[in-house]
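Before anything else, here is the set of structures, which you'll find just below.
What follows draws every value from the coordinates through simple rules; no lab data is involved. The shown structure was predicted, so the numbers you read here are calculated from the model rather than taken from an experiment.
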Structure 1
C-alpha cells in the first residue's frame, strides 16, 4: 500500500519522481505529492488529492526542480484523502518525510509534541514522525542521528524517506515491517517501495532488511542495521525490463494479465517437472529432509491467496493424504495455537510483503512448526527471505489490483507442493504421473477457456443492472466460486457472495429471485449430480442460472438457464481452469459498468499495513 520514490542525483529529479509514482499507481492510492530541495536548498512541495496526473497538472503551474527529492502516493488510513493529508509532510520548512505503514503510538507522541509547541497541519499518523525528527535534530543538527533516535521511539510499521534543508544532498531511509529498496545508479542513488518504480533509471537494487537505516547521497551509500552497525547488503540485478508493466494491445492490465495465464503457468512449471514426476529440489535443498517427516500442513494467507489455500486443502487431503488447515492470516496471530509435531507452515502472498501474512510467519517461528514455506511472486520479498523453503510462482508483474495470474500460478505451485509432499503419504507413482500429465496440458486448457471470452462478454450484459449475485460450487470448486464472487465485487462493485451449493437450503435460498443472478461452476466430477439437484432448487424459486459446465455434464440452456460449455479437463486441474471464465465475467461486467478496472476504489495491490 502507498508508494515511495526518492532520488539523489546530479540532474533534476522531479521527472524521475513523477515517473516513479506513475509506475507505483497499481499499488492503490488516493493522493500524491513530492518535495525537493531546490538550488537554494529550500524545500519546495506540491501535493494533490486524486491521481498522479493531478499532481503533474499542479507541477505545470507550480514547477519545482532540484537534485534531491522524495515523493509519495498515499492510501488513506488516518485522515481523509485530501491535499493537506497527502505526503510529503514538512516540519517548520526544515524536514520533509514520506511514510508507508502505521505508527501505533502516534496519539501519545502527538500529545507530547503539542505540549512542545508543534503545530499539526494534517490528520495523519505520519506527521508525528517528521516533528519528532525535527525535535531530535535540535542541538546536533545531524539528520541521521535524529532519525535513529526517532525510530527507536516509534511503535508500528514504517518505511521512511527523509530529507532536510539543514543537511542537504542527503536522503535517510529506514524500514521496519514495510518494504523499501535502494536503486544504485551511476553517480546517483534512489529509493522506492518496489523495483518497478525505478526500472527506467536502474536495474541494480539493494533490499533493505527490517531495522535497516540507510544514509544515501548522490555518490555514497552507508547502511546500518538495527543495532547501529555498518553493514553491507548485496546488490542484486533485476531481470525485469522497464517496459514489463506495459498494457500492450490490451485495454486494461487486468485483461492482459488474464490472457497471460497460459504463459505464466508454463513459466511456473518450467524446471519443476521431469518426465513423469515433480522435482522436489524446486522447493530448496532442505526439501527432502522436511517433506519426508511431515505429518500436517498449515496454510495461512489473505484474500485471493486464502482462496488458493482452500483449494489446496482439498488436494492435500484427497491426493496426498495429509491433514491440512487453512486460516486467514489476520486472525492467526490473535488466538492460541496447538501445533501438531511435524507441521509445515505454508504462507501464500503475491507481493511477499502482506503485513498480516508476514506477522503470522514471524509468530509461527515461535510456535514449534517443523519448517516454513513461502509461495510467492516476489523473489526479493520479506516473506521469501524469512522462510525455510520457497517456491516462486513466476507470474511476472501483476499490475491490476484484482489478482488473476497470481492466483492461478499459486494454485499450480500448491499442486506441485501436494505432489512433492504426497509421495511420502498416500500419493502413489501412478497418481503422481496423472497429475504431472494434467499440469503439462494445463496451458492449453487455459487457452481453450480464454476462447470463451466473446460468449462471456455477451453474458456480462445480463449483470450490469443487478445489485447482487450468488456464486455456487461444490468441493474444490467452492473456493473457486468464492474467488469469482470476490472478483465481481472488487471491480464492478456488485455485491456478490459464494456458498457451497449444498448450503442453499440452509439460508441463501431466501435471497433467490429474478433480480439475483446465480452463477455456478459445474465440472464433471463426483459431485456434479448433487450440484444439478441444487440448481433445481434455484430454478424452483424463480432464480436465473448462469452455469459454466463441462461438455460432458447433462445441462442445457433453456428457460432460466444459460449454460456455457467449458472444455473438458482432468478433475485435478479443474479449479484452475474454471477460475478463468469467472475472471472474464467480472472483467466484462466492470467494463460495461464503467468502473476503474485496474484501480478499484478503496483497494490497494500490496496490503503492507495490518
Structure 2
C-alpha cells in the first residue's frame, strides 16, 4: 500500500478559516474540494431545486392526479437498503400528501426468485393489488420488458431510479413509462448525478407537494412537512455508498440532525436500539455499518418486506420486534459471509501471491456460495486485494448470479458493457454503477466471462491503478489530539467521495499485544506524548518505529471517554 498525503490549497484553507471554520476542519475540507464557506451551509434552502430534475414536474402531476382521484398506487421496491428506504419514503410521503392508506401498497422482489427490478413477473405480482399506477423506486430504468408488460395491462408507470439506463450498441434505450425521473437519464440537467434512489423519490415528493400547493390543496403554511422523512433519506443515501457530493451531504446532515434531536421514524429508532448505537450521537458511520447492514440482511437471506415494514410502521413495539428480527438475520448473514470468505480464500491460495500473479481482476464461483451474500464477499475481497472482483452463486433458476465491486479507475458497468459487445450472449442481464454492478450468466459461460473480464481489466488498469493507495491528511498537530477534536470530526458528514480524515505520523512503539486474538493493541509515543492505538483485524507485530496512518476516535469504557488512534495501516519508519 502507498500512503499519500492530500494536497491542501493554502489560500482556500485560509479563506475558510477566516470565514469562521475551525482551523483543522478548514484544512481537511479544503483538501476535499470545498472552496467557499457557503458550501458548508446544509440548510434545506441550499438543496438543489426539484424543478431541475428532469421529469419531476410530470411525475408530480401524475401523483397529484392519483392522490386527488383516489387511484390505487403500488410501489415497486428493491431488495436493498436504498430500495427499502425509498419505498418507505414513497408510502409515508404519499400519505402525508393526502393519499388514502387503503389505496397504497407495495411489492418487492425476492432476490432468489424474481431477480432485480420491474420484471413481468413482478408486474403480475403487483396486479393482484389491482393498482392504477405503478411507481418504481431504486429500479426500473432498464426494465424494458416489465414496463411494457405493465402498460399492456392498462397501468400507468412512473419510474424513479438512479441507475444507468440500458444501451443497445452505443444508443441509450429507455423504458416506455409514462414518466421517468432519473438524474442519469439523457437530457437531465440535475447537478447531482450521485443522488440515491431514496433521494430521487424524496425529490419527486417535493415536486408533488408543490403541484398540490399550486392546485390550492394547501398553502405554504399548512403544507405537509416532507422533511420529516429525511432520516430515511439519509440512511438510504449512506447505505447505498453513493458519492457524498454537496447535495447528498446536505440530505444526510439534515437527517442526522433530526435523529440526534430524537425526531425519527419508530423503525429507525428501533434499529439504533438493536444495533446498540446512541441516536443522540448518530453519525453516517451508523448508517453504513450498523443500520444499513441490518436492513440489507433481510433482502439477502430472508424477505425485504421485513425491512420495509420496520420502516413504515408507526407502532413502536412492532418496530422493535422487527428490528430484533433483522438483527438476528444479520448475525446469520455474518456467519454465511464468513464461510463464503473461507471458501474464497481457499480458491485464492492457488495463487502464489497477488503481487506475483498477473491477473488484474477476480471472478470467483463456488457451488456452495449463497446468492444473497455475493456482493458483500466481492467487496471484502476487493478491499483486501485491490482488484475489481465478481463473485457468483448459483441461482434458483440454475443461472449464475454475480455481484461485482470495483476500484477507482475501473467503471464496472462499462466493463460489463464491453464484455457483452465482445462476447454476445454471454451476459444474460447486467447493470449497475461505476463501483458496483451485477450480472447473470450461464454456468457454462463462467470461464468465458472470467477471461473476458480479465482482458478488459488488463487493458484499462496499469500498475499504478492496481496499487492500493491510502490518502491521508498528514500529521495531526498535538493541540488537536483531544476529545473536542474527535467530537468535531464525528459531527461532520463523511463518506464515499468525501472520506473521513486519516492522519499520518511517525511514532515509537513502546508496547504491543493481541486482544481478542485478532486485534493489535499498541502503546506508542506520538509527538512526545503516550497514546493508545488499536489495529482491528491485524495480528502481526510492527517494528519499533513505524509510520502510522490512523483515525482519531473516542473510546468509551465504563462511562469514561478517552481518545485513541485507530490504525488503518503501518509502514516501517
Structure 3
C-alpha cells in the first residue's frame, strides 16, 4: 500500500507502538486528519515509514511533542501537517533535516520556545505555517534568507517580538505574509517593497510604528489584501498604496493616521472592504464624495474619525450601489440622518450611533428593504417612533427572499482572537434607538418585527403602556425599555418569550405584579428597579392577596445590572457580535466593550 487516507471519520484511540523488528513499509502518503485520535506519536512508527512523503494528521487530539526523529527516519518527507492538535513542547531542532520538506504546518497547537536554527536549513520550504501557538523570539535576520522558496509565511498569533528584518526583501517568491497578533515593533522595512509577488500582507494587532511611506507599495502590483489594523502607524496613508490596482481589502483602522482621504483611492476599482476607523481623518464630506467612485465597496467602516464635523447632506453623494455595511459611529457628527442613505439600496447594517444627530428618524427608513441591523443610539434624535420603522421588511419575515445574504467579507470582523464573522448574515437582527429623546408611545405595530433579536428603546422619553404586541416577538433575546416614562402593567405574556435572556424595564412608572414563570424566573431584581408601583416577592413592595398568585419568585442575587445584563447577553452572542470598527451598539460597547477597543471593530 502506497497511499492510506482515512480522514474525516470518527476513528479514535492512540497509535500503537510497533515492534522494533517491524520491516519498513512502502507507505508514501498517510492521511488521518479530522478524526478523534489522541496520545503521542510512538517513535517506532517512524522507523517503519522510511518511505513516507506526506503525512497529514491535522485536526485530531494528539498530545506531546512533535516527533524528534521524523526527519531522520523519513528523509523523503515533503509535507508534514500536524495543525489543530494539542501538541506541546518546542519545535524539534532536527526539523531542518527534512531536506526535501516543502510544507510544514503545525499551527493551532500549544508549541512554545523559539524557532530552531536548524529550521532554516529546510531550504526547499514553500509553506511555513506555525500560527496560534506560544512561540516567541525574534525573526532571524541572517538565516531567513535561506528560505528563498517560501511562498507562504504564517507566524500569526504567537509572541514574536523585535522588528521585521530587512532580509525579508530577499524572499522574492513570497505571496502570503501573516505576522498578525504578535509583539513585533518598529517601522516596516523598505525592503518589503522587493517582495513583488505578495498577495496578502497581514500585520494587524502588533506594535508597529512610524510612517508607512518607507514601503513603496506601487511595486506590489499583485497585492489584494493589506491589513494593518491596531498598530501605531502615524502620518498619511501613502499615495503608493493606490497603485495596488488589484487591492480588494484595505484595513488601516485603529492607528494614528491623519489628514484627508486622497482622491487616488478611486483608482482601486476592485476594492470591496475598506476600514479607516479609529484614526484622525478629517473632512467626511470629501471622503464620501471620493469613495462613491469605488463602485464595488460592500463594507465601509469610517467611524471614530471626523470629530465634530457636520453630517454631509450633499445630494452629490450617490453611488455606493453595492454597500452592505456602513459604519459612521462615534464621530460626534452634527446634523440629521441624511437623505443620501436612502439610496443605499443594498444596505444591511447601519451604524450611526454615538454622534450628535438631531431630528426624527426619516419616514423613508422602510425603503431600505435589506436593512436588518440599525443602531442610532447615543444621539439627540427626537420625535415619535415612526410607523415606517415597524414596517422594515427584513425584520418582519424570514420568508423575505433577500434574507441572509451569503456573500462574505474580504476580511473577517473579530470578537476576540477565536471568534470571527465572515458573512453579514451572522449578525443578529437589531433595532437600537437608546439614549435619544424619542417621545410618544411604543407603537403597537412593533409586534410585526418578528425577526428582531435585540430591541433597545432605553433612555428616551417614551410614555404609555408596553404594548401587548411585543409578546409576538418570539425571536427576541434582548429587550431593554428602561429609563422611560412607561406606565401600566407588564404584559404577562412576556414570559412566553423563551429566548429572552436580557431584560430591563427599570426606571419607569410601571405598576402591578411582575409576571411569573418562563424567563422571568431568571432575571435579576435590578431589571425592575425604579418602579415603586410594581410588586413581587423579590421586591420591597409585596403583592397583596389578590395579586399574589401572579407574583414571581426570583433568586436573590446582588449583581450589578450591567454585569448581569452582559452575562445573559453573552450567553447568546459569545460576548458580542462584531469587533473591528463596528462597535455594534451599547450591547457591544457599554456592556462588553470589545476585546480591543482597542477598536472591530
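Table for the structure above
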| read-out | value |
| --- | --- |
| Given -10000 for helix-only ellipticity at 222 nm (-39500 (n - 2.57) for each DSSP H run of 4 or more, over all residues; to 500), calculated: source structure among 1, 2, 3 | 1 |
| Among 1, 2, 3, structure where Cα extents along the principal axes in Å as derived comes to 79, 55, 43 | 1 |
| Label whose coordinates, when Kirkwood radius over Cα pairs in Å, for residues 162-337 alone is calculated, return 17.7 (choices 1, 2, 3) | 2 |
